[in-house]
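These notes open a run of structures that come right after.
All of the numbers you see were taken from the coordinates with simple rules; none came from a lab. Please read these numbers as outputs of a predicted model, since none were measured by experiment. Cβ atoms are built from the backbone, for glycine too; each structure is taken alone.
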Structure 1
């Protein structure tokens, strides 16, 4: 999977949660592309297969996500604070032993992976790599 997201700054984040629980089912990173366009990196879950669905879409600035309200719990709010304004340096995708697309690793602000996005029970799971500078003050 080729995504055109390297060296783009995260200018906004929209979390979509399941209405019954505070489980995140989609996260959209709004990435600065040029002064009139942005790349929307949408990371969601296929509820039937529990696989990640990742797509990058280049659109005119101002067309976020179909009037969806962003709902955040403490984990999402902390993640927003940690990555907003930082640049995606690189990324990795991973398939499990059965071939299902289960993990996206992002190097945010550094060339090593520091944010892992995976899925379990039809929801997104976020992991911060220990020893990374994701929560460091710059």
Structure 2
């Protein structure tokens, strides 16, 4: 059983790192494939959500209004910061196949996701190698 415990943390780190890397590449893809447009933060909703450990965390949803092909949309911002205020003018990316999907993707966000994911995955890989070496 001790052997399994030694491998759990490194494998979880590797999986978590891969997840961050996947989201980073998704953000890069959105910025590459989706057109950018101007938007205005129309409103924010704040909700307290139980975290499963007896506490509540604030969940902020940012809604933006933007225009695509002459049609105005107000949608929840995906993949964006939550420190906006109502009335802020921002740049967003939208899916041309589904203009209701709007993203606040940014180069810095993608870079952080990719770098953080790489560091976590490499740390997990190092831990896995160390566990294998100790096993012998």
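Between structures 1, 2, the calculation of FRET efficiency 1/(1 + (r/R0)^6) of positions 26 and 98 (r between Cβ atoms, R0 = 25 Å, to 0.05) yields its largest number for 2.
Ranked by distance in nm of label points 7 Å out along Cα→Cβ at positions 58 and 82, which of 1, 2 sits at the highest value?
Checked 1, 2; max of distance in nm of label points 7 Å out along Cα→Cβ at positions 58 and 82 sits with 1.
If you line up 1, 2 by relative contact order in percent (Cα under 8 Å, 6 or more apart), the top spot, with the largest value, goes to 2. Cα extents along the principal axes in Å computed as 38, 36, 31: which structure among 1, 2? Answer by label: 1.
Comparison across structures 1, 2 (criterion: distance in nm of label points 7 Å out along Cα→Cβ at positions 42 and 74) gives the highest value for 1. Looking at structures 1, 2, which one was helix-only ellipticity at 222 nm (-39500 (n - 2.57) for each DSSP H run of 4 or more, over all residues; to 500) calculated from, given that it came out as -2000? Label of the originating structure: 1.
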